[in-house]
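Each structure below appears as structure tokens.
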Structure P
Amino acid sequence: MLGAAVRFKRFGIFMAPFHAPTEHPTLALQRDMELVQWLDELAYDEAWIGEHHSAGWETIAAPDIFIAMAAERTKHIRLGTGVFSLPYHHPLIVADRMVLLDHLTRGRVLFGVGPGALPTDAIMLGIEPARTRPMMDQALDAILRLFTETEPITVKTDWFTLNNAGLQLRPFTQPHMPVAVASMQSPAGPLLAGKHGAGLLSMGLFMGLRGAVDLKSQWGVLEEAAANAGRPAHREEWRLVMNVHLAETRAEALRQIREPAVRWLSQYQRDVLGRALPEGVPESRAVDAIADAGSWIVGTPDDCIAAIDQLDEASGGFGGLMVMAQDWATREDQRRSYELLAREVMPRYKGQLPGVEAAYARAVAHSAESQGLFRAAITQAFEVHEGR
């Protein structure tokens, strides 16, 4: 059963991106761009592009530049910053860049924001990691004012100043492009999203420092913050980000990703972020254990459908599934995974099947009658011809 709160869903990717430090970075970036183009052909809704500056695994430093290039190579897919790390930038510059993208893409851009995922980024910039969340709050407040207020604004904080500042270009999308706040486990993301009436990008659902995320509780934080701010909370703007890989069989899907995924778990999640692998499980079986627990969706399209329905139940209803883009399989197997999701999973959540299913059912129900009429028509045509 689909979640009662949200019937139709968006599908897309969240592209950090993740590439092993041993790989040629230029070729990896080229493959990232090709993937966005492939998803555009497959009618995916969105692609979110990350911003990172250290640690070697995530190599896109400017999501707005990547989006500008991707927009010229695609036709329909919406392109989001996934995310702009607001403490790293002056709010006026971020607002100006997003409005420019909004115009250049004719409204296809999405504005995802966060405090910055990697402490090593903040440390290089001389920012205390504990300050990034309040800095993000201050920056987002200023940016939204720049988007919506036509009179110049003045804002003074301990890290940026706006003096009679205003945007030369008003947003192409009115009142502004959609906004989403990234959230890992802390309540900071949902609180900020609710306060500003923004959407929520929930990541790290099952691998956080405190165990599995309580999705209903996380949404409750957002709803309460929205109510306190006098703003609505829209579940259709809640996106869950998960690792997903599909193949014709579950065994094949696991085989395709097992070794590369273990490398990501050990070399990135453990060695960079300090997150332990599953306890009591040999490293070689870590991927199987995570998939068995439902923390990742690995299997067939039917497995994916069942997992989405379970997430609906666990969350109370969400609006979008974003696949965490990973280099865990060959290029061909990755493309096949995205194609299976597009062909066999997405239509069930977009209202695209009831018409064709009903047409098929009617045809089957009236098959004998229809064939009788068809044969009679053919017989009559021969009789008329022979009579002549």
Structure Q
Amino acid sequence: MTFRPDESAPRRGTGRRAAIVGVGLIGGSIGKGLRRAGWYVTGADQDERMAARAVAVGAIDAIGTDRSADVTFVATPVGSVPAIALEALAAGAAAVTDVSGVKASVVEAVAHPRFVGGHPMAGSELDGIEGADPDLFAGAAWVLTPTPVTNLDAYAAVHAAVSDLGAEVVHVSPDRHDAIVAVVSHVPHLTAAALMAVAAGHAEDEQGPLLRLAAGGFRDMTRISAGQPGIWPDVCADNAGAIAAVLGELVAELTRIREAVLGQDRAGLLHTLERARATRLALPARGTRRPEDVVEVRVPVPNREGVLADVATLASELGINIESLETADATEYERGLIVMVVDAAAGHRLRDALAAKGYRPLLGPLG
């Protein structure tokens, strides 16, 4: 794809511009969400019919690759992300991010200050641009993976775009991301596929009644197996080590449960089920935020490599979600300013932790 400026595009609403490469389900949903938030969005796809359809369904304003975009999203299979991202950066893109489910290999391959690895933890059983939904990311976690070389302004631009989509940004390192998603995304998908394979075998043996009798629990457990299979070979190849390790843990746990069932270990089974229930109920709920629920943390920082990753990952390690992030004077002067909005109850913890690391943060009400 050739990245070229689109200076004639009208600036409406916020005046912000986004470019999307790959306008399938995720790229199309990003486009619809940003357009609703007032962004001007261009899009490109290897399939010209897909790009034309994206215009028709309102996912993008125009077909093209906008070099003057504030943020460029690469929403293609993981194997093609580095080449496309590097091409966009070479053409002068201000900030580039991706949406692939593996981060370490992608971030290492691109290794550019204006590239911010990203991964929205959201999806759908629907495929392609026809399934695009502007609410797909509302309340969902969206991982960003800053590194020691990440540019402050590029990161702030990506953070702002993701926030406009209604997602909650989570900051982790690329390696940690891959270890975590092996547990919460990759292995669950493979497990659902395995369970469906077992069910399909029994369905063939029983002439079909089994699948017609499948109730809510079975459907809930296997829902994700209906997603687009084409992305998974690349994901599994790029995150093979972490996935294999978690699959090993799962096999060991299933073996233990199998032995408890065969041995009629009622107490052991009950302990396993109670622990699972307690952990499931402890999953965080998502809800809307009121201005009085949040505070602003302003952090003067030296304009050096690694400062953004240091601040953002510290918040993540404390379990604190940064709901909004902006920068000021981050490129022109020796010192910059990171402005974060966080939960009011967590503001003092974050301030104290930053102070302990030598920063001089200021805590105050929003606005």
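Laboratory data are not the source of any read-out in this text; all were calculated from the coordinates shown. Everything numeric here is computed off the predicted structure, so don't read it as measured data. Cβ atoms are built from the backbone, for glycine too; each structure is taken alone.
Comparing FRET efficiency 1/(1 + (r/R0)^6) of positions 148 and 348 (r between Cβ atoms, R0 = 35 Å, to 0.05) across structures P, Q, which is largest?
Once FRET efficiency 1/(1 + (r/R0)^6) of positions 148 and 348 (r between Cβ atoms, R0 = 35 Å, to 0.05) is worked out for each structure, Q has the highest.
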Structure responsible for 26.4, with mean count of other Cβ atoms within 10 Å over residues 108-115 calculated and labels P, Q on offer = P
Highest-scoring label, criterion being distance in nm of label points 7 Å out along Cα→Cβ at positions 44 and 164, among P, Q | P
Given 18 for relative contact order in percent (Cα under 8 Å, 6 or more apart), calculated: source structure among P, Q | P
Among the shown structures P, Q, from which was the value 25.5 of mean count of other Cβ atoms within 10 Å over residues 68-75 calculated?
-> Q
